[in-house]
Structures are given as structure tokens and as C-alpha cells.
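Every number here is computed from the coordinates shown, using simple stated rules; none is lab data. Here the structure is a predicted model, which is why all the values come from computation and not from measurement. Cβ atoms are built from the backbone, for glycine too; each structure is taken alone.
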Structure 1
Amino acid sequence: MHTAAAVADFHTYPLISALTHLERLPDQLRVQWADGRVSPFHYQWLRDNCPCPQCVYNVTREQVLEIVDVDEDLVALDAHIEQGLLCVRWHGGHTSRFDPGWLRAHAYDDESRAERLAAKPKSQLWDRAFEWPVFDYAALMEDPAALLQWLLALRDSGLTHVRGVPTEPGSLALIAKRISFIRESNFGVLFNVQSKADADSNAYTAFNLPLHSDLPTRELQPGLQFLHCLVNDADGGESIFVDGFAIANALRDEDPEAFRALCEIAVEFRNKDRHSDYRRLAPIIALDALGEVAEIRMANFLRGPFETSVAQMPLLYRAYRRFIAMTRDERFRLVKRLNPGELWCFDNRRTLHARNAFDPASGARHFQGCYIDRDELLSRILVLQR
């Protein structure tokens, strides 16, 4: 069945199973499918999701109906299956028609919800044995299928490597914009990672940088970070990565009390220079609505003094020390020197990155970087998958 005309959406929904039987109850409609599944739908839910042009503006695909304008005790006058569609007639003369593919995709019986949850993309946790996915710059710039594979790998593993990138300054913007617009920060649209005397960040020195996420001082840390190597003739400066999600989950298994402390006790991060002063109070580990690890916020060199209750302070220090110790554990760490014409693209809210110290007297070292929000990655994937 072609669903575009029956669904107020840019996506289409395959017919998994046909509608076979309906049962009207006082507050809901029970739908039976050809494969035997039964899905209850409350009348309020059905009326709220009516896809007709009166309820959804078909140009924007956005809802214009507000459920408060419908009777709270709404009951269906009639419900039947017509040409495969579920048709419901309401008091007042309004009729809703639901495509069975769309209806099955949004059914909220326990079995359907469990099925959708199982089909959701899962983070692929990794350690030092991880063989990070490598992609070719020319293919990503020309082939939408290659671009989609890169973005899926970035979404699921949080760390990717691209080769064959031009080494002219500013080239990074071209590949970043294959995903979306670049997020500007106080460091610029593209920022230059070089050692300089008047550095406003430890990143712009020759020091080693411990494992961290960028801009933990912001309400929303950037989702994606690019680091593009233009020149790398200096001794040292190897890139180091760990999967923050893998470490957080290992901590949850090995020390649940420490894990819970890092999820619940907020820590302040600060970034200050002559012209700006950013501060953010938030836990080091953030969970999503399902209780899964969704974000790591960590940069010891941008951390303010801990502030929590007298009773909790020892626990916070124990948990914090344990987390940092785990980032130093060789079982989690990947180390690689980036060469000119190569770039890293990684999930900044998941993959912690570091750099070994380098000797600026031994040769030039020039990287460029930029940020894109994670929402833009996920949106680009969905559009390419259409």
C-alpha cells in the first residue's frame, strides 16, 4: 500500500500486517491484526492523531488540532475497516482515516512498544581493540550512500576516521557541511589548534591534554567534533580516545554507588578568558529517558571546586577519582598519530579525547577543528534514509 496520501508525514510505513477485526469499548478501540496481535487505541489518542487536512496542515505536516478542543469524553459513533484503512466517525460528524502501516508503527500495546525499543539503534561500545571505521573523503563528498554509512558509523560507534582530505586551511568546512551547518563558538567557526604564547585554552599549548569533552561549560556540549590535520611535523602529540559510554557502563557494573554519584551530583565547569566567562553546573554522567548513558561531561582542567553536602563530598571524590582512573586504564585507550590529510570526527558527548605533549621546536603542528550538534547528525541520517 502506498501510504503517502494517507499519512501526514514525509516517511512511508510498510504494511506489516492487515487490520482484521475491531471491537468498540467505552473508552477505546481494540484492533486485531492479521498476525494475531491486538492493539488497544484510546479514543483520545485516535482523535489526537487524525491525519486529515483539517487536523494537520498538509504543507508543513504539522498538527493544527489541539486536543483540548475535543470533548474529553469523546466516543466513536462508528468504526470500520474500509479498503484496508481504519475509519472512525466521531460525534459532530468528523471522520478519521488511519493507514494500517502508520497505525502499526505507532501502536502502544506492550508487544509493539517492546518491538520498537528492540529496533532502536544501539551504541556499539568499544575498547582498545576497536578497529575504528575509516572513510574516503572523495566518496563522502560525492556519494550519498557512502555519506550515510559514515554517519551511521558515527552515530553508533562515536568515532570515525577520514582519509584523503585536502590540507588547505578551511577545507574542513566542506566535509562538515555535508552533514549540516557548523556550530560557532567563542573559538570561531573553524578553530586552529596550534601552540601559541597567548593561549586562551590549554588546547593551544604544547602541554599534554587529559581525556575530556569539549565545551562542558556550555548548557549543551557540541555533539560532533572534527579535528583535521594540516601539518604534523612535531615530535609527540598523538591522539588518545576512550569510549565514555563504555567506561560509564563498566563503572555501573563495578561500582554502582560511584556511578550513581556521578549521575546525581552536579559539578561546575568553567571556561574564562579576557572576553568571556562560561559556567555550567551538571552531572558528569547524564542518562536518557530509558536510563541509558546519553552524555559524558568531563574536562578536569575546566572544573571548578566541588560543591556538595558534607556527607556527599567523600563519595563524590571517590567516584570522580575512580572515573578518571578508568580513563587511564589501558583496556579502554586508543592511541594514534594523525597525519596530514586525515581527520577525526567523533561524538564529543560520548568519546573523550586527549593529546600527548609535543615539542614545538621539533616541527610545525597545525590542526583545524569545528563542531556540529548531534541533532543535525540524526536529522541528516533520517533524510538520507528516505
Structure 2
Amino acid sequence: MTTDFNFELLGTDGTARRGRVHTAHGAINTPAFMPVGTAATVKAMMPESVAETGAEILLGNTYHLMLRPGAERIEKLGGLHKFMNWDKPILTDSGGFQVMSLAQLRKITEEGVRFRSHIDGAYYDLTPESSTEIQRQLDADITMCFDECPALPASKERVNEAMQLSMRWAKRSRDAFVERQGYGQFGIVQGGTEEDLRKESVEKLVDIGFEGYAIGGLAVGEGQELMFQTLDYTTPVMPVDKPRYLMGVGKPDDLVGAVARGVDMFDCVLPSRSGRTAEAWTRRGSVNLRNARHKDDPRPLDEHCTCPCCKSYSRAYLYHLTKTKEILGLMLLTWHNLHYYQELMAGMRTAIEEGTFEKFVVDFHALREQGDIERV
């Protein structure tokens, strides 16, 4: 039986929130991290393996999937869940960010964006209406409205122009959204690092009405301190009874700091991309497996980690795989990183439930300051 799309706020500890999002394809416990499956795959991972890390939702990419293999083809094949063998929730971004960052040529108008594919140079038009329809064809549990995300730093005039256009596009995205039981659409708060513009954006989106609200336009060059300052005045004016999603973030300390400021959902390519470049994330910071100090080390990456990489393989073996460019190295490090991220989110959920989140944050930073374990 399909459930209604809704958000339960199960508890708080300070401004940190513990919740649960209910969708057509299952529940998502928050705070939650979404691995990025850009082209209907989390690189170097099988969907079953991603699920084993604890992930309850994946992110798919409208821009990439509309170019290859095409939304119509995926719809005919039963939707993105069936196509990629993932039976849990999926969120799709609108494609706007990729158009701005990847397309060879693009022209932004009131109607939408005309761009040339970075693959073959063919021209495409993407509008609030077509983006929303493509996401319906993909069968995304959570659809994102189409927006413009300017790179920072930018003048306040430029940021305001992009925010106002995004709000007009948000209304058109909402009008194009086909309501179905268990499916929702998120509006995207824009406004750069300008407090008044962020608040105005929230007000306009709430007037339109969405099932959730995302914070866009951050992690685009402004730095962590400014990002946190922006969250400090943005999340307090966002609806309490709706999920809050910080797009494209981030490093482990970004996640902890954002959860402390009331964010519920995250996505980032970092754990999987790092795994493919020999960087492992652990509770004591990042580890570079290209470093020769690992070549004779029989210990695991993290003796407290329960992922397959740490349970069965040594740093020496991971160094060997990295140096010989064996695919298994990418797979194991990606699995470990995704496992660590899910373990981090689960730890924050438990700490919020138990009212010990402040201690969790102190312990998290203390371990990272110690640095990687020394050779014995």
C-alpha cells in the first residue's frame, strides 16, 4: 500500500533534528546522506552494495539521464528504480546546476535554458516544465524544482536576479508537478550569502507550497565559515514540519556542522569520487592510500570500521591496488567511504535521540584533531 509523502519530526537536540521522510518507495531516516548515482549508478558500486552501507535513498541526475539513455527510454523500461535495480527512494536534481557548469554553450532566458550537450554538442532546451516532466518519467520519489545557481562570489544584484528568476521558475515547476501518492517536490532556497535574499526566497517558496525545501547555491566557493553563517539565518525561517535538504554538501565536518544547524538531508559526490582517487575518509580524518608509508602496513584503514574493506584488507594491499591501478582498489575505497558516511549519519541520529549531540560533536572533532593512526 502506497503511503502519503510526509515528514515526521521525531525529536530535536538543540537545533539538530531527528526525523523520517515517508515516500512511495520507503522511509528515509534523517539526518540522511544520499550517495550520488549521477548516471543511474553509484560509480564502482553495485546497488546492493550501496544498500549494505546503510543508504536509504540515492540521487539521480536529470541532466545526464536526459542525455543518456533518455527519460522516455527509462520510463518505457519501468522507471529509474527498476532500470538500476534500486527499490528504495530516489531524489533527482533538476539539471539546472549541470547545465550551468557542464554545458558547452548556454543561454538563459525567462523561458528556461538552451544549451549544447557536453557529449555531442546537440542543442537542448530545459525549462521548469520539461525538467519536472523528465523527473516524473524517471519516477523520482522527490522531484527538485528548476533553478539557476550562480557561482560565488557574485554581486548582490546578480544573486538577486538569479534568485528572483528561480522563484518564478519554482512556481512553474510546482504547476507542472503531477501529484501522486508518496511523491513529493522540493523548492530550492536561493540568495547566495545575502540574509535578506535568503529570507525572501524562503517566503516565496512557502507561499507556493512544497513537500520539502532545499538550500541551494552553497558549497560553490564561499567556504565553510560563510556557508555555516548562511545556514544560521536560513534554517530558522524554514518550515519546521518539512524536510530541509542542503544540496551538494559535503565533507564530514560540513555534515556535522549543518546537522547542528537544523539540516536533515545531504548529497555529495565526495565519498565516491574520493574512493576513486585513493582518498579514504575515516573518523580520524582522510587517508591518502598513494602515500608510501602504507606499503608495509598490515593494519586496516580503521580497526573500528565494519565495512568489507576494513574487515578483510590491509593498508598495504590497498596501497598495492592503488599503485597498480586495479579496479578493486576503487571499489573497496568507495565502499569504505560510503559506509563511513552512513555510519556518521547513524551516529548523529542516535546522539540526537539520546540528547547527546553536543558531546558527539566534541568527540567527532577531537578524533579528527588526533589525525591518522601512527605506525607501531
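Tabulated data for the structure shown
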quantity	calculated
Given 21 for relative contact order in percent (Cα under 8 Å, 6 or more apart), calculated: source structure among 1, 2	1
Value 17.2, calculated as mean count of other Cβ atoms within 10 Å over residues 315-322, assigned to which of 1, 2	1
Value 3.7, calculated as distance in nm of label points 7 Å out along Cα→Cβ at positions 51 and 355, assigned to which of 1, 2	2
Source structure (of 1, 2) for helix-only ellipticity at 222 nm (-39500 (n - 2.57) for each DSSP H run of 4 or more, over all residues; to 500), computed value -12500	2
Origin of the value 6.2, where distance in nm of label points 7 Å out along Cα→Cβ at positions 75 and 211 was derived from one of 1, 2	1
If mean count of other Cβ atoms within 10 Å over residues 115-122 is computed and equals 13.4, the structure in 1, 2	2
Label whose coordinates, when distance in nm of label points 7 Å out along Cα→Cβ at positions 259 and 339 is calculated, return 4.0 (choices 1, 2)	1
Comparison of 1, 2 by mean projected area of the Cα convex hull in nm² - largest value held by	1
Given 0.7 for distance in nm of label points 7 Å out along Cα→Cβ at positions 43 and 91, calculated: source structure among 1, 2	1
